[in-house]
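Please go over the structures that come below.
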Structure 1
Amino acid sequence: MQTKKTYTLQEATKKLEHYCAYQERCHKEVVQKLTDMYMIPEAIDVIVVHLIQHNFLNEERFAKTFVRGKFKIKAWGRRRLAFELKQKDVSKVNINQALATISNEEYIEYFSSLADKKVNSIKESNSFKKKKKFIDYFLYRGWESHLVYEKANELIK
């Protein structure tokens, strides 16, 4: 039978420093990782405080990095970004600050270029089906419905 590995406070702290240095993490991910390592709640609190004090863990920085990455790479809209950050227990203040890093001009411009690409990639002759595929694609990715419907009506006749 496999015995579970136990960690001293120093070992766990070092391990989590590397975990946070590798990529931005939210508090929830760090606590989950420590729980998976069978650390007791008091030790988890000590380690999380250490990580915050030594700037390994910063929720504001995490939120901004998360928003930037998912917006650029996965083409998520503001609604999906806010939802995903809420799932990670990021505070409302940090969510709003992170979303504010995307200017309205950049947001609309990016949406328009994505919409143009998407409309050309949908191989559907029936305009109603084409419009539905277009709308579903963008709503799933969290783009605001008024933007999506306006663009669908503009691009698909």
Structure 2
Amino acid sequence: MLIICDSSALIALAVCDILHLLEDLYEEVLIPQKVYEEIQVPGKPESTKIKQWASSKVAKATIDNLSKANKLGLDPGETEAIALYWDKSADRLLIDDGLAREVAKQNGIKITGSSGILLLAKEQGLIPAVKPYMDMMYNSEVYITKEFYDTVLLLAGETI
């Protein structure tokens, strides 16, 4: 299985120091060139950690699919992530931004987010609990509402 990653979800997973879960859960992990460039912007949270982890996973989307994705009105990283998803016939798009997730779903793209990775990792026995990681995200620069935090813990069958 192949997953294409956007920056916001990578940052959330890097905050928890669990980027390796992507490789544990998926046969192939790709990062669009624009996303790789976005994470290197000075001051971007966890940029050093993500840059090192992602350096061998960078791929560029084709012009045809980039042109098609450009019409969706998303930022450059999200646009190239969707184009690369189409190029590679990926199984999932890892993306956390609400608007981008909605646009992706409207275009038939199968998505997951950083919390979805946590839930899947717990289901497969790769982590014992979701709550410690949700706590790290919630107490970091990652934007998570209390309602979303509670919902993820409920889905995980864990105490709020």
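All of the numbers you see were taken from the coordinates with simple rules; none came from a lab. What you are looking at is a predicted structure, and each value in this text was computed from that prediction instead of being measured. Cβ atoms are built from the backbone, for glycine too; each structure is taken alone.
Could you tell me which structure in 1, 2 was used to calculate distance in nm of label points 7 Å out along Cα→Cβ at positions 53 and 109 as 2.0? Going through each structure in turn, the value belongs to 2.
Highest-scoring entry among 1, 2, by percent of Cα pairs over 28 Å apart, is 1.
Here distance in nm of label points 7 Å out along Cα→Cβ at positions 5 and 133 was calculated and came to 4.7; which of the structures 1, 2 was it taken from?
Source structure: 1.
Given that helix-only ellipticity at 222 nm (-39500 (n - 2.57) for each DSSP H run of 4 or more, over all residues; to 500), derived from a single structure, equals -15500, which label among 1, 2 identifies that structure? Each step should come with its number before you reach the end.
Working: 1: -22500; 2: -15500.
That value comes from structure 2.
Given a computed value of 21 for relative contact order in percent (Cα under 8 Å, 6 or more apart), which structure among 1, 2 does it belong to? So the calculation was done on 1. Of structures 1, 2, which gives 3.8 when distance in nm of label points 7 Å out along Cα→Cβ at positions 125 and 141 is computed from the coordinates? The correct label is 2.
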